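Where a number appears in this text, it was derived from the coordinates with a stated rule and is not lab data. Everything numeric in this text was worked out from a predicted model, so none of it was measured. Cβ atoms are built from the backbone, for glycine too; each structure is taken alone.
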Structure P
Amino acid sequence: MIKVLLVDDHTILREGIRLLLGREGDVEIVGEAEDGIQAMELVEDLHPDVVIMDISMERMGGLEATKEITQAFPGIRVVILTMHDNEEYLVGALKAGASGYVLKEAAATDLANAIRTADRGDVYLYPTVARKLVADYVKRVSSPRGIGETLTTREREVLKLVAEGYTNKEIAGLLGISIKTVENHRANIMRKLDLHDRTDLARYAVRIGLVDA
């Protein structure tokens with residue numbers, strides 16, 4: 001039997017998952033947690049094989065909890081179960097050590113397959129997010145210039161600060177340059193990378209590892 005810990009802040013959703021996975025003959029739900037902190041405590045007590053982890057939770061979110069669990073207990077696998085199909089969350093989950101990424105819209109068979117795949121030591125990605133990851137990789141490797149050649153050192157600094165939520169005025173103060181210079185750097189970054197707004201810049205910064213999700 002594969003021992004599973006459910007981590008989600010919605011009781012109804014946990015009950016639904018428990019019922020669905022109860023039909024699988026090789027999966028046993030050994031515990032439930034409503035946030036990352038409680039999950040850490042139960043992992044120590046229950047030693048599950050696989051943790052099903054939501055991302056958006058109070059006190060400690062799923063990505064932070066995943067990182068803590070996979071570092072403290074290398075033999076325990078974490079499968080992210082979330083409503084977020086954004087690339088930045090997917091990349092953040094993989095960086096945190098997750099062994100699976102499944103959307104909540106998925107069928108019970110997808111989640112069960114993800115659990116079995118993670119338990120074997122492999123990685124399971126829900127098809128739609130896997131396609132996004134592959135498409136992004138192909139786009140990056142087919143680019144004639146890498147990120148290091150595309151942006152200057154100053155532009156990388158501006159991109160990082162924009163992604164972290166700083167305003168043009170704040171960036172100017174931090175870097176000791178004028179607001180107009182910051183605006184010019186932002187315009188150059190968006191032109192070089194073919195991006196169109198702050199959200200695009202933030203997502204790109206996450207993908208290349210300048211900032212965390």
Structure Q
Amino acid sequence: MGTDTKVIIFDCDGVLFDSKDANIAFYNQILAAVGLAPMTAEEVAYVHVSTAAEALGYLLTRRQLERVEEVLANRPAVDYTPFIGLMRMEPHVQELLGVLPRDMKRAIATNRSYTIGDVLSTHGLSTEFDLVVSALDVERPKPHPEALLKILRHFACSPKEALFVGDSETDQISAQGAGVPFIAYKNKTLEADYHIEDLLEIAEIIK
């Protein structure tokens with residue numbers, strides 16, 4: 001497969017970054033501001049793979065439905081920037097980017113919205129990717145395949161000429177919908193073409 005791969009696509013949260021602590025702190029601050037208890041483990045799992053709007057709608061609907069629209073309308077006032085420092089880059093991200101073939105395009109498909117630019121710049125990755133597709137760039141975020149299909153069109157390549165690295169069922173469904181070979185990172189429960197525990201294993205896959 002390696003010689004046919006023209007673009008490698010990464011999910012952000014759970015693949016490039018361990019963002020669980022940052023997301024927990026961010027959403028718990030919003031819940032606390034409206035007098036609600038911190039997230040449960042089930043809720044943490046949901047927000048990890050969702051857009052901000054989906055996550056807040058889910059959390060607030062579970063807690064007190066009558067205030068959902070009010071809090072969602074005020075969401076832009078809650079700044080994620082202070083929490084970016086809690087995000088930790090996954091091991092060997094920079095090493096992998098350094099050994100990928102120079103002619104192989106690099107993209108990100110993420111359900112993050114306005115925060116993705118700050119996340120990449122804070123951690124020194126702004127210049128490492130040729131295209132970033134966030135939830136703001138599509139009408140239907142993952143698990144819909146729109147983000148992956150948009151990346152394929154941008155680079156004028158077929159699904160089989162791409163690889164998508166993800167860590168969740170949301171990523172798996174998106175890859176299947178787009179027909180893109182899927183690499184599951186640190187999640188052996190997913191249906192995937194490859195399962196890896198270390199990002200550097202991708203270098204072997206594409207050889």
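When percent of Cα pairs over 23 Å apart is calculated, the result is 44; to which of the structures P, Q does this value belong? The partial results should precede the final answer.
Details: P: 51; Q: 44.
Of the structures listed, the value fits Q.
For which of the structures P, Q does the calculation of log10 I(q)/I(0) by the Debye sum over Cα atoms at q = 0.15, 0.22 Å⁻¹, for residues 31-126 alone return -0.74, -1.26? Mind dumping the intermediate values first?
Working: P: -0.49, -1.11; Q: -0.74, -1.26.
Traced to structure Q.
Comparing mean count of other Cβ atoms within 10 Å over residues 47-54 across P, Q, which is largest? Please list the in-between numbers first.
Details: P: 23.8; Q: 19.0.
Greatest value across P, Q: structure P.
Given -11000 as the derived value for helix-only ellipticity at 222 nm (-39500 (n - 2.57) for each DSSP H run of 4 or more, over all residues; to 500), which of the supplied structures P, Q does it correspond to? Working shown, then result.
Details: P: -16500; Q: -11000.
Label of the originating structure: Q.
Given that relative contact order in percent (Cα under 8 Å, 6 or more apart), derived from a single structure, equals 15, which label among P, Q identifies that structure? Please report the intermediate quantities before stating the final value.
Details: P: 15; Q: 27.
It traces back to P.
Which structure, out of P, Q, was distance in nm of label points 7 Å out along Cα→Cβ at positions 7 and 175 calculated from, if the result is 3.6?
Details: P: 3.6; Q: 1.7.
It was calculated from structure P.
Assuming 0.90 is FRET efficiency 1/(1 + (r/R0)^6) of positions 23 and 63 (r between Cβ atoms, R0 = 25 Å, to 0.05) as calculated from a single structure, say which of P, Q it is. Please report the intermediate quantities before stating the final value.
Numbers: P: 0.30; Q: 0.90.
Of the options listed, only Q reproduces it.
Which structure, out of P, Q, was mean count of other Cβ atoms within 10 Å over residues 111-118 calculated from, if the result is 18.5? Don't jump to the answer; show the numbers that get you there.
On the way: P: 21.6; Q: 18.5.
Checking each candidate, the match is Q.
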